[in-house]
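Quick heads-up: structures coming right below.
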Structure P
Amino acid sequence: MEIQLQVIGAALRAVAEEMGAVLVRSAFSANIKERRDCSTALFDERGRMVVQAEHIPVHLGAMPEAVAAVRARDPQPGELYVLNDPYTGGTHLPDITIVSRVPCGFAVSRAHHADVGGMEPASLPAESRELYQEGVIIPPVRLDDEVLTLLLANMRNPDERRGDLRAQIAAHGLAERRLEELVARRGGETVTAAMDELFRYSERVVRAAIAALPDGRYEAADVLEPLEGSLEIRAAVTIAGDEVEIDFTGTSPQHEGNLNCPPAVTRSACYFVVRCLTAPDLPSSGGAYSPVTIHAPEGSLVNARPPAAVVAGNTETSSRIVDVVFAAFGQAIQVPAQGQGTMNNVTFGNRRFTYYETIAGGQGACPASDGPSAVHVAMSNTLNTPVEALELSYPLRVERYSLRPCSGGAGRHRGGDGVIRELRVLEDCRLSLLSERRSRGPAGAAGGEPGAPGRTLLNGEELPAKATRQLRAGDLLRVETPGGGGFGRPG
């Protein structure tokens with residue numbers, strides 16, 4: 001039985017990974033094809049995540065709510081459902097989720113599309129105040145040709161959007177075929193039983209790891225950088241036996257900007273931290289989340305009410321939630337120093353093209369090693385866009401892409417360095433910037449020094465952390481990303 005479970009588990013994980021490979025290789029946009037800003041997973045008939053490909057943490061932890069929203073519509077075999085509404089299982093509007101009924105459960109894909117409409121090209125406006133300004137809102141709805149036509153009519157560069165959506169659809173066709181083959185070989189009841197045991201096994205492993213942590217209540221806080229003022233995130237982590245409770249009471253209320261988090265994103269960030277600190281090498285399954293209870297006061301920054309804008313909550317606030325929860329756990333056990341704590345979101349676009357990327361930075365040092373430099377970490381986990389692919393497809397030229405020397409914090413182990421990326425626009429377009437860690441750098445740990453804050457300059461003039469600008473052909477954007485914090489006292 002144990003051998004059969006391992007074989008079926010490996011087969012299910014292979015299906016999720018192959019879904020991701022089909023999506024990436026079939027996609028049109030650089031954001032999916034090159035940066036791999038997408039995720040895939042399989043769920044059982046009860047809507048529980050069974051396996052996931054090793055993709056984007058902020059996508060994957062939020063998927064169960066999307067599946068629950070689709071299950072409520074009673075989907076039939078062969079039907080595809082699409083959604084992006086952050087208040088019914090989505091993350092932010094550019095992340096479009098497709099859910100399909102497959103043998104023994106559901107297949108799910110989520111991909112960040114380079115535009116879904118809204119007030120600014122690429123759908124990451126720095127100054128949005130309502131969800132409606134960030135793009136077309138898609139509740140869980142059956143995806144057919146008429147719905148696809150309606151969606152594309154509300155998005156810029158519809159041919160690229162159509163190509164990316166069809167790539168997602170192709171991934172679901174692959175999942176259906178592979179699950180049919182697996183059921184034909186092993187039998188439906190056996191596959192269903194294996195799914196249940198995989199879920200329970202991951203729960204047992206994580207509970208055992210939590211039980212080894214010291215019981216107690218541990219608190220931490222940190223701030224975000226909105227357009228005006230500051231916002232605070234507070235977290236109290238309570239470890240009791242083999243369970244963890246994370247309480248965000250005291251966190252700032254939701255605000256008029258777009259740093260608000262829907263609850264699915266908050267849960268996803270918490271799950272990521274717990275997985276990192278308990279069983280990071282465990283094949284991912286929803287059972288790993290069962291020992292974690294999250295309390296996020298309704299109407300707060302980490303559990304916003306509609307129609308609050310959320311586009312930066314998914315990228316920037318999720319990163320800060322990770323920092324705060326790690327810091328709280330750090331009072332009980334050793335944790336790494338803070339990484340860059342931002343995705344450095346940059347978008348360019350006009351009526352002809354839309355382009356989106358996040359930019360790597362320094363990771364925090366660990367108790368036993370320096371932090372890695374120039375990496376996408378925490379809730380991102382994407383690749384960079386290769387210079388050749390970027391310049392071939394878009395009216396942009398990369399004039400510099402290098403490490404940012406000495407940006408990592410000093411310490412017994414030094415934080416990783418950020419990067420410098422300079423992009424010159426070759427035609428008039430709009431720029432939107434959503435970033436963090438511009439006023440102060442990522443904190444060190446155990447006496448280590450903080451990493452250098454990030455900077456963004458347009459033609460030599462420094463921009464705030466969140467900004468939207470009209471660019472002219474020839475303008476030069478320079479992004480200097482934060483370095484990671486150091487660990488231990490220098491020397």
Structure Q
Amino acid sequence: MKKLLSVLSLIALLSTGAISSSFAEDLPAAAEATVEAVAEPAAPVVKDMPVADAEVAPVEAMPAEAAASETAAPTPVPNKGDTTWVMVSTILVTLMVIPGLALFYGGLVRQKNMLSVLMQVFMIFSLMAVLWALYGYSVAFTGGNPFFGGLGKAFLAGVTPESLGATFSKGVYIPEFTFVAFQLTFAAITPALIVGAFAERMKFSAVLAFMTLWFTFAYLPMAHMVWYWDGPDAITTAESLNIVLANAGWLWAKGALDFAGGTVVHINAGVAGLVAAYVLGKRIGYGKESMTPHSLTLTMVGAALLWVGWYGFNAGSNLEANGYAALALINTTIATGAATLSWTFSEWLLKGKPSMLGAASGAVAGLVAITPACGFVGPMGAIIIGLIVSPICYFFVAKVKYMLGYDDALDVFGVHAVGGIVGALLTGVFVNPALGGAGVVDYVANGVAAYDFGAQMTAQIWAVGTAIVVSGVVAYVSLKIIDLVIGLRVSEESEREGLDTSEHGERAYH
């Protein structure tokens with residue numbers, strides 16, 4: 001437990017040390033400047049479009065029916081191009097998980113545990129899909145309070161083919177079902193990422209129980225706090241902005257920027273992975289027996305599928321097929337390329353040989369780091385983020401893990417949590433238009449809001465710190481409860497035999 005607290009303290013220092021002066025005050029400007037950002041979408045609540053100002057003719061000049069038709073707001077129609085892009089993005093994110101993440105993780109474990117990892121990822125995706133429809137969507141993306149939504153749309157009540165979801169442009173909508181399905185894939189991949197931290201030693205029943213608890217009490221509140229707001233059409237004046245702020249998620253109202261999930265997905269999952277690694281303890285033979293990946297070929301295939309699917313993850317998060325989606329797409333490509341290069345050359349310099357495992361790890365680190373920034377920073381900022389993140393993640397994977405003695409089997413913490421922290425903080429730096437960033441949208445003035453470094457970094461630190469605390473606490477409590485009720489770890493005999501046969505009665509290879 002002391003080691004766990006030491007690591008969390010180290011990460012807190014990482015996220016605050018360089019910018020501690022900006023933490024001194026919670027500037028109101030942070031909220032007003034950044035809550036209008038092109039961040040994760042509004043909750044797609046069906047609502048009428050605002051009625052445009054118009055001159056009203058005298059009553060006697062036209063029949064009552066005609067007068068009503070003249071003053072009624074036009075019925076919003078979903079944009080077919082945007083709808084198609086989000087549907088394609090949903091499919092791409094599904095590709096990231098099954099088979100992408102499953103093969104990436106599966107290739108990294110020993111042969112006797114390959115099938116168990118495939119099974120865990122496959123089942124987690126299926127479980128989260130059902131839970132998302134039952135209550136997850138409602139808790140994350142309906143109004144309630146700043147920390148979680150309500151149950152007004154539990155069982156997808158009221159969501160029909162005619163109901164609409166807001167995008168980031170005023171008057172532009174997509175079908176609500178499209179938004180529900182897209183966000184479902186985010187809710188599914190995030191718990192699945194945690195699997196890599198406790199691979200090769202956790203009971204299958206405990207995996208499913210833990211994912212249910214962690215999804216409910218960590219993922220859903222984080223998604224609500226970071227991404228829930230009333231949508232751009234609700235902001236017309238400074239007064240209406242104050243109403244939107246009052247209704248929004250806690251971190252959104254503070255002005256935190258997270259385009260596609262740096263805090264909600266990667267820091268959230270990575271911290272949970274670290275806690276799980278400490279609570280379960282090390283694998284039998286860790287540090288004494290060879291635990292090298294059994295198939296780097298499959299790992300490379302999985303990494304490539306992750307890279308392809310990540311375009312849906314990042315560019316799809318814009319919800320519209322426009323210039324911001326194009327910016328997210330190019331940033332995803334070049335940041336990942338830069339991170340692959342910087343990890344490979346770091347390893348080459350320090351170990352004497354560049355490895356396929358290092359290249360794949362660098363690519364994932366780059367994808368993680370650019371996720372919160374992809375629609376906010378310029379291309380040169382994206383390259384810098386990619387170049388910076390890999391050496392930092394490499395240090396945690398190659399040095400810190402062994403210094404602090406935790407067995408994060410597939411480096412979920414070192415890549416996803418650390419990479420997510422780096423990306424979230426650098427988003428606050430490179431969103432600055434003076435550094436080539438896109439800035440944040442001011443929906444009241446219909447322009448770009450003035451950039452304030454101190455205010456923006458304060459908001460980013462709040463988001464990082466909240467993700468660490470929420471995920472860490474929920475993971476620890478959930479694991480302890482499950483351990484008391486059904487137990488967490490397989491027996492020593494089962495672990496030595498391998499989870500493929502001991503837990504599932506099958507083998508990946510014959």
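None of the figures in this text is laboratory data; all of them are computed from the coordinates on show. Since the structure is predicted, the reported quantities are computational estimates derived from the model, not experimental observations. Cβ atoms are built from the backbone, for glycine too; each structure is taken alone.
List of remarks:
- Source structure (of P, Q) for FRET efficiency 1/(1 + (r/R0)^6) of positions 132 and 348 (r between Cβ atoms, R0 = 30 Å, to 0.05), computed value 0.10: Q
- Identity of the structure behind 12.6, 38 (criterion: Rg and Dmax of the Cα atoms in Å, for residues 260-331 alone, calculated), options P, Q: P
- For the set P, Q, ranking by Kirkwood radius over Cα pairs in Å, for residues 204-355 alone places Q highest.
- For distance in nm of label points 7 Å out along Cα→Cβ at positions 196 and 396 computed as 4.9, the structure of P, Q it came from: P
- Test item: Rg/Rh (Cα atoms, Kirkwood Rh) calculated as 0.96, pick one of P, Q: P
- When relative contact order in percent (Cα under 8 Å, 6 or more apart) is computed across structures P, Q, the figure 25 traces back to Q.
- helix-only ellipticity at 222 nm (-39500 (n - 2.57) for each DSSP H run of 4 or more, over all residues; to 500) from the coordinates reads -9000; which among P, Q: P
- For the structures shown (P, Q), distance in nm of label points 7 Å out along Cα→Cβ at positions 220 and 292 is largest in Q.
- Look at distance in nm of label points 7 Å out along Cα→Cβ at positions 148 and 316 for each of P, Q: the largest one is in P.
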